[in-house]
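As structure tokens, here come the structures.
Where a number appears in this text, it was derived from the coordinates with a stated rule and is not lab data. Just so it is clear, the model here is predicted, and its values are computed rather than measured. Cβ atoms are built from the backbone, for glycine too; each structure is taken alone.
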Structure 1
Amino acid sequence: MIRYETVVKGENYKNGMMQIKGEGERAAKEENIFRYYSTNEEALKQKIADLDNKIQEVMLNDTSLFSADMKLLENQIDEKIENINQITDSAKLTEYKKEISSLVTKKAQIAGDLSPKGSYLNQLIEERKTYEGQLNSGAEYVKAPTSGIVSYKVDGLESQLTPDNFSSLSKEYLESLDLKTGKIVATSEESGKVINNFACYIVTVSSSAEAKQAQVGQKVKVRLSSNTEIPAEITNLINENEEVAIILKIEKQIEELINYRKISFDLIWWDTSGLKVPNQAIVEADNLKYVVRNRAGYLSKILVKVKKQGEKYSILQPYDTEELKELGFSNEEIINYKKISLYDEILLNPNLENLE
């Protein structure tokens, strides 16, 4: 997979990181996507948690602190706590915990305003503010340099496999990367990246007749291992002896592909409906195509329309009335026109002599 990807990494990467935007989420330019933990963060968090317990205990024992705003915050906290058990996404769980912490902080601030100046409660609140300030000042936030999809699956190839380097993507170079098909890129604990969510590219090498006849701008389809078919466009062709490196541009299902660097897929050159018949069963006479049908030993020459022909098989359809008229068939010939149908037995390498 080839993408426009920008890796972002801060100064404090050895401290460990916390995702603000989860894997596959979209971020706007300059939006915080993750942060590195501050020095002594766990100790500071524990001190803040201990103070929260003390503050909560004081507020529960002092009924004079009751207010409509306090009651509203309590209801919101209770609702969040009740819903948190139903959340399975780690990023959303972290966000929920942050919201609960924010509500608790607001509740404490209101209680501090209602409490007499210099009281024990105010002392606890001020102490909490000090620790919270240390926590926030020591953390390093990393912003998205551009808008796009956030990912933490960094493999070090982001600057090499880019749409700006198509000319260097030879088969030999791609094989030297030793990529494993279907292997999920490992999640980094030190950096993240922002991926252009409008397009990504796949390069494949083929020696098929279709590949050798392919043209830039040609529309094809890619069938993923999930059987999902997505449209693609050929943007570049690189000829290598008897093979062609084909670069395909994809503008859909990009989120599904960001986990991988190398995938297995089928390239669908054309798509049409009809009956699939071996090319050996088709013969030509008077610039028209025929097959020979065997029904209970009776052989019939059947005129067919070849919708699409591949290396080994063709897709056939019967002619309709208007098409037969254009070919010069009489009304009687059109009425007696025999059509090929599903389950017909067709001869390989047939001989049209003495057949009607």
Structure 2
Amino acid sequence: MKVTGDAKVEQLDALTGLRGLAALWVAAMHFSHESQLLLPVSVHLDWLVNRGGEAVPLFFILSGFILLHTYRAHFEVFSWREYFQFLWLRLARIYPTYLATLGLMVGLVAASLLAGVAYSKTAYPLGRLPAEALMLHRWWQSDFSGWNYPDWSISAEWFAYLFIFPLAVWLLKRLGACRTLFIGLVAFGFLVLEPAVRTPWRISMVSLLFLAGACIWEVRRRMQSRKGLPAHLDVLAGALFIGELCLAPHQPYLVAAIGFLLVAGFLILGLSRADGPVSRLLAWAPIFFLGEISYSFYLTHGIAQRVLKIILPAEKFAASSLPARLGVALAYVAWLSALSLCVYYLVERPARRWMRRRKVMASQTAIAQI
């Protein structure tokens, strides 16, 4: 697909912050048992924490939105070379950290074996490790999340990069003459359809939600090219999002699932306006930094949890004094933060830069040979 130029892409810092909070939401859900043992008062946040799994569908919608925002201008005319460059850049973004964290999990299991800890062939099947190393394990296996269990969603994302992104570009071209309202209705349809057909096999989830995110981006692009997004759209979207989370426990599953996806898509659209109070809050430096490290944080939190269950199990401190339990909770936060920061600064950033430089160098060499 022909490159149309290297114009700077508009930075949407609020969406980076949203990605960070979503990663934190997933981790909070996975650590909810430990949190309740150490700080029983946290049970009052169950209405929010227990829905942390909803952050993954939000990731998929956001991924479709951001990838179209970043790369759509490069895909006007089909070119296999440009398509493979796109895939290389996505590999640079996800694969080094993915492989490093999987290696850490394998090393942890090996160390546990050497220490005499029982090995679970169900949780860590050797036969499925090659597919996981290639980010393929979630393409056909609905009963296995992975040795590093959060990485199933990265396998699904890789499927979307390979197949659904080109489909999204093609679809938006086909819909080019349609009204903006119709594009919005298409996005609405994808968001409503996904929970209705949801199964443990997550390829349909990532496909439909990625396409929904792409259509939401197209709506945003058209609105921005005319009068722009309405003022305070992020405030309205944020209020609807919080309201849906509060009302969901009193709704049937399907209604709650559809409602969440609809408000999540609307939230992404609202935050992309980038100048409202909620957008400014999510673009605030600490939240933005959490978004920057969110990928490493997301892929390391399962490993951190496994280590803590071995060396500092929350069950041993459930009856301890409040200061002792607070100390253990802080140790959990410190360990999770340290591990994610180490992976971010030692693996994710340098590997991504190195792989991107290789792409740039290859492109310059090809141009020099023309």
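Quick notes on this one:
- Among 1, 2, which structure scores highest (criterion: relative contact order in percent (Cα under 8 Å, 6 or more apart)): 2
- At a computed 70, 26, 14 (semi-axes √(5λ) of the Cα gyration tensor in Å), which of 1, 2: 1
- Ranked by FRET efficiency 1/(1 + (r/R0)^6) of positions 148 and 332 (r between Cβ atoms, R0 = 30 Å, to 0.05), structures 1, 2 are led by 2, which has the greatest value.
- Entry that produces -9500 once helix-only ellipticity at 222 nm (-39500 (n - 2.57) for each DSSP H run of 4 or more, over all residues; to 500) is calculated, selected from 1, 2: 1
- Highest-scoring label, criterion being mean count of other Cβ atoms within 10 Å over residues 12-19, among 1, 2: 2
- Parent structure of the calculated result 15.6, given that mean count of other Cβ atoms within 10 Å over residues 276-283 is the read-out and 1, 2 the choices: 1
- Structure from which 4.1 was derived, distance in nm of label points 7 Å out along Cα→Cβ at positions 180 and 348, options 1, 2: 1
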